[in-house]
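Below: a set of structures, written as C-alpha cells.
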Structure I
Amino acid sequence: MLTMNFKNDRKYFWTMHARRKIRQYNLSPGLVKRILRNPDRVEEGIAQKTIAAMKDKSTKSQEKEVWVMYQLLKSQRKKIISAWIYPGKTKPGKEIFIPDEVLLELEKIRKGNKDE
C-alpha cells in the first residue's frame, strides 16, 4: 500500500476528514497542493469561512472536477478541510455540490474541533 505524506507544516494543516476523503477518492496530497497553488477556479465554500478551489480533470470520455475546501488561518497557513471528485462540470458562481456525508462530517468538525 502506498503511504501518503500528510505532513502538517507551516503551509498546510491536514484535517482527519480531508485525509479520509483523499484516500476515499484515490487522490494524492500532491494533487491537492497543486490545486491550491494553481486552481482553475476559486469559489466561496459552502461551510462558513471556507474557500473551495477546483481543477478540471476531464478526459475525452468523462467530465470530472477535483475540488478542495480549505480555510486560511491567521498564520496564512491553509487548513485543508475536504477534497472530493465531482462527476461532471459545475457552472461558475453556482452553489457547489458537496455530498451529504461530507457536509455532516464538516458540521461535526466545526462543532467539536478547534484546530489552531
Structure II
Amino acid sequence: MDDATLLGCCGAYCKTCRAFGDGACRGCTIGYDDGSRDLSRARCVMKICCIGKGYVSCADCPDLGSCERLQAFFAKKGYKYGKYREALMFIRKHGYERFFSIANGWRMQYGKYE
C-alpha cells in the first residue's frame, strides 16, 4: 500500500494514526480505488467529493480555500483540525513527496514540519 492511499482527503495521515494501527479504523480512503468499499455509502462529504473528483487529497482541489465543506471542517473545535489544514497547505506548497518524507516520522495522524 502506497503512502497516498493512507492519506485522508482532509489531511489526516492514516499510516501513523493510532486507531488505524490498532485496527480500530479502516482508513480514510483505503478500498475505494479497488471497489472493496462503496463510495456512495461513505458518510464523509469531503471524501465523497475528493475521491469522486479523482484527487489524492483536498490539496489537489482548486477550490481548497473557498470550499464551504472544508472550511466548516477546519472551523471545528480541536487542535487536530488545524493540523489537518496545515497538512493540506504544506502539500499544496511542497508536494506529496516532501510531505510523506516528513509525515512517516509522526506518531499520530498529524505532526510537526521541519
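Here, each number is a calculation from the coordinates, and none is a lab measurement. Computed from a predicted structure; not experimentally measured. Cβ atoms are built from the backbone, for glycine too; each structure is taken alone.
A few notes on this one:
- Read-out mean count of other Cβ atoms within 10 Å over residues 64-71, computed value 14.2, structure in I, II: II
- Among I, II, structure where helix-only ellipticity at 222 nm (-39500 (n - 2.57) for each DSSP H run of 4 or more, over all residues; to 500) as derived comes to -8000: I
- Which entry (I, II) yields the derived value 13.6, 43 for Rg and Dmax of the Cα atoms in Å: I
- Label whose coordinates, when relative contact order in percent (Cα under 8 Å, 6 or more apart) is calculated, return 34 (choices I, II): II
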